[in-house]
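Some structures to go through are shown next.
Only the coordinates and a few stated rules stand behind these numbers; no lab work does. All figures in this text were calculated on a predicted structure; none of them were measured in a lab. Cβ atoms are built from the backbone, for glycine too; each structure is taken alone.
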Structure P
Amino acid sequence: MKELGRVVSLFISRVDRRERVDRLNLDMGGVVGDKFNGKDLNRSILLTSLESYDIARSRDIDIEYGELGENILVDFNPYSLPLGSKIIISDAVFKLSQNCTICKSLSRIDVKLPKLLKNDRGLFIQVVKPAIISKKDKVYLI
């Protein structure tokens, strides 16, 4: 296994808000308690990199962690990993299922943001083996 980096922050999408948490409880449907849990297994968890926020800030778009809609924010760039790759965080195993597409809701933050992050907003990951993950956990490539 190759160490890729660490988890920086974790978020749950509630019906009425995004909540920053220290731990995520995962099941085969995604994040327990998340509004997207069990809806589309290929798109239930969004993994985003600090690099996405750096790209936005380099264009004077100041956004806080979590505003890109991620569940898991990491300190390495996962966007070059091939789809189908598997990663481990704590005892949880994930498969990189698809690139995150441009989301019109990002234009509410700034009209330039959807195009700016077209290929760098995040990756959807699917739970292969559920577990509980925590902030600062190491991330490994299998």
Structure Q
Amino acid sequence: MKLKQLSVFLENKPGALSAPCRLLAKNNINIQTFALADTREFGILRLIVEDTDKARRLLQRHGFAVKVTEVVALEVLDQPGGLATILDALDGSGINVEYAYAFTAKSQGRCLLVFRFDDPDGALKILKARKITTVGSDELAKRLTP
């Protein structure tokens, strides 16, 4: 199962990160998880939000450059070797991990990792065959509800 992720391009300067976050908050769009990567002059804010299309339109309307990409959220045991299990499953497949980040919610000794693969469909096929649990939008929302 794939999730939609927003990539928001930001200038690498004080206050640049808070602007899109405040905008989403004012419009009642919850950020479920995020990662921030930077270069010397620019940064990429990667977000998974409750309403991707609404957030994309809102950010673009306010002048932000936004791209929607597909990522995969995987559930792994929160113990040594959890990440290695995923990477071992993909060894020899030719599928590249472009980037990954951890999700903030933990549940019953498990955690979520978000991956961007160069071939998400191929990765999903391999991971499902190895019985690695994928998490979709609905399941993600349930995990965040107290």
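Tell me which structure, out of P, Q, gives 26 once relative contact order in percent (Cα under 8 Å, 6 or more apart) is calculated. Display every interim value, and only then the final one.
On the way: P: 36; Q: 26.
Attributed to the structure labelled Q.
Identify the structure, out of P, Q, from whose coordinates distance in nm of label points 7 Å out along Cα→Cβ at positions 43 and 67 was calculated to give 1.8. Going label by label, the one that fits is Q.
A value of 1.8 was computed for distance in nm of label points 7 Å out along Cα→Cβ at positions 51 and 83; which of P, Q is the source structure? Don't skip to the end; give the middle numbers.
Working: P: 1.8; Q: 3.5.
Answer for the origin of the read-out: P.
Structures P, Q were shown, and helix-only ellipticity at 222 nm (-39500 (n - 2.57) for each DSSP H run of 4 or more, over all residues; to 500) at -2000 was computed from P. So P(r) over Cα pairs in 5 Å bins from 0, in percent, computed for just one structure, reads 2, 11, 21, 26, 21, 13, 6, 1; which one of P, Q is that? That value comes from structure P. Each of the structures P, Q was assessed by mean projected area of the Cα convex hull in nm², for residues 75-130 alone; the largest value belongs to P. Comparing FRET efficiency 1/(1 + (r/R0)^6) of positions 27 and 115 (r between Cβ atoms, R0 = 30 Å, to 0.05) across structures P, Q, the highest figure is found for Q.
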